[in-house]
Each structure stands twice: as structure tokens, then as C-alpha cells.
Structure I
């Protein structure tokens, strides 16, 4: 628990550690219709490639998109279609 608490205090470290160790089963993303430049990198170097499937999404009147993805196995290369 102490290690997890320490990771939570470091900006972005907890998520990166969970992704690197394949401990993320679901992503709940809020996508805002703005650009701010560099921002924070959600999927930084060292993140293990993984496939996710969209299981639910909703667009709010403000333009924010709520998207829920679940882990769907190994990453496969190919067409975006």
C-alpha cells in the first residue's frame, strides 16, 4: 500500500505503472473538444501495446465525449476500418 500511495503522489506514475504491468481492464475516458498544446501524455513510453474495445460512449451537450473501453486481448496491427 505504501508503494501505491507513493505512486499516486507522482504525476502520472500510477497509471503508467498499471499499464506497464497489464493491470488495466477498463479505460473510462473523457474527451474534451479543446487543444492546449503539450498537455499530459496518457500513454507514455514504456506502455505495453494492448487492444481495447469500445463498450459505451455518450456525447454531452458541451461536446465532451464519455467513452468506456474494456480490454480485448493482444494488440493487432492492420487496418483502422
Structure II
């Protein structure tokens, strides 16, 4: 298969739709472009970009929502300790 040019690569035996990489701007086959995912809250969502492997950024795990454990249950009717002397 020929290298990518600014007009994209076309295989005459199996033609396919062409699309432009949203980050790099090259014309590629649509099947080569993938959705770019980002963290939003605690889940991965599509950012709206279709990018080739060369320009697609992996999701940054630091943007994921940090899930904290719940506070421990409080003691019902707490009483002060009495040491019994002066």
C-alpha cells in the first residue's frame, strides 16, 4: 500500500471513505482514525476528536475522579473516660 500523502492513500481494489485527522490534519482512511477518549468524572468519554495513532493522546489517569472511602461510623452515645482518682 502506498505511503500517506497529503491526498491520502487509496486502494483501488477496496475503496474506503477518507477522513482528516483532527489533530494532525492528514487525510487518512476512516478506519485508521479512532476516537480520542478523556476522563470526565469517573468514566471515559469521547472528546469529539477522531485521530490517527500518531496524534492520538492516551487518556490521562490523573484527570480521573478520585474516589474516597466513606468515613468510619461514629460511636453511639460516647462517654468520657473516668480515671477514678484525683
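Please treat every number below as a calculation from the coordinates, not as lab data. Predicted, not measured: the structure shown is a model, and the values here were computed from it. Cβ atoms are built from the backbone, for glycine too; each structure is taken alone.
Using Cα Rg over 2.2 N^0.38 Å, for residues 23-70 alone as the calculated read-out, with 1.31 as its value, let me know the right label among I, II. The partial results should precede the final answer.
Values: I: 1.31; II: 1.43.
Source structure for this number: I.
Can you say which of I, II returns 31 when relative contact order in percent (Cα under 8 Å, 6 or more apart) is computed?
Working: I: 31; II: 20.
Only one of I, II returns 31 for relative contact order in percent (Cα under 8 Å, 6 or more apart), namely I.
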Computed 14.7 for Kirkwood radius over Cα pairs in Å - originating structure among I, II: I
Test item: helix-only ellipticity at 222 nm (-39500 (n - 2.57) for each DSSP H run of 4 or more, over all residues; to 500) calculated as -5500, pick one of I, II: I
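For which of I, II does distance in nm of label points 7 Å out along Cα→Cβ at positions 31 and 63, calculated from the coordinates, equal 1.4? If you can, show how the numbers build up before the last one.
Numbers: I: 1.4; II: 2.9.
Attributed to the structure labelled I.
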